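Bear in mind that the values in this text are calculations on the coordinates, not laboratory data. Since we're looking at a predicted model, the values are computed, not measured. Cβ atoms are built from the backbone, for glycine too; each structure is taken alone.
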Structure I
Amino acid sequence: MGPASVVDVSCTINGSPVRRRIPPNLTLCDFLHDEVGLTGVKKGCDTGECGACTVLLDGKPVTSCLVLAPQVEGRKVTTIEGLGSEGHLHPLQEAFIELDAAQCGYCIPGMIVTASALLEELENPTDRDIKRYLSGNLCRCTGYQQQIDAVKLAHRRIASHR
């Protein structure tokens, strides 16, 4: 008997239950983008090097091009579309816009998702913490200072509301 040509996957994506029948070798990146229609997930290098496809898997950043979709069975996935709420941007999204931290914008969804995990994990991140966290998210358009400043601005705003 050969390998299964399709598998059922049930998970929670951006707070909503999702169930799909998919090929077992489909990457999480392709699943989210092509099957679920979440176009904020960007495929960059397809080797886990650029970070454009970063999403949160159970609250931790992962490069979704290196995760097979069946591996998310029963788990929680958060994409850029799942940050913030209807009609309200996440403070990171607001700060990136305000400080012009997105030029072409291709890398920004993965970078913001990664930064959201940083702000959940560290109460008072330093510039070094931010640089370390974002080191897996490559940007070809900037020198990264605007993104670092945006993360710091979002952190200050979030901290002032706690």
Structure II
Amino acid sequence: MVEKDLIQDKSHMPTYDEIDQYINLPAQELWRQINHFVQDRYKASPKTMYSTCCAKPGWNIKYQKSGKSLCTLYPEKDSFTALVVVTLDLRPVIEALYEEFTEEIAATIRRAKPFNGTLWLMLKVEDEGALKDVKQLLLLKQETQRKAAPKAEPVI
């Protein structure tokens, strides 16, 4: 009998720890780093979700802050993919940083097609360089959202 893949088996919602154990070293350490980064930096809790999306079906970890998506992490055996959705107004800032990104991440960003005023960046994380790039994009996204947030009116 063939054992079902934990991430593809829709009939069993894996725990956060089961997903962590699903990923092999050294990718498991990168997975832990990005999860700790998002949880610590944004005070966001992981939500296990099942995606039927044709681009990346299976169980994933989604992070949201104030009802807005921060990122979605798709576990794989020897890596993971981080989905970071950024608004098009952030594109010039990201393009100015191409030299700082790993070649693979920069290429993925260049290939991204605009969709409803956003770029959906599916970023493969297999090493520390790609992890650093994903963190940088999350920080840029946070900075842009903070600037775009409406200022509260003073109470008189």
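Some notes on this structure:
- Highest-scoring entry among I, II, by distance in nm of label points 7 Å out along Cα→Cβ at positions 48 and 136, is II.
- Comparison of I, II by mean count of other Cβ atoms within 10 Å over residues 96-103 - largest value held by: I
- Value 20.0, calculated as mean count of other Cβ atoms within 10 Å over residues 24-31, assigned to which of I, II: I
- Among I, II, structure where helix-only ellipticity at 222 nm (-39500 (n - 2.57) for each DSSP H run of 4 or more, over all residues; to 500) as derived comes to -8500: I
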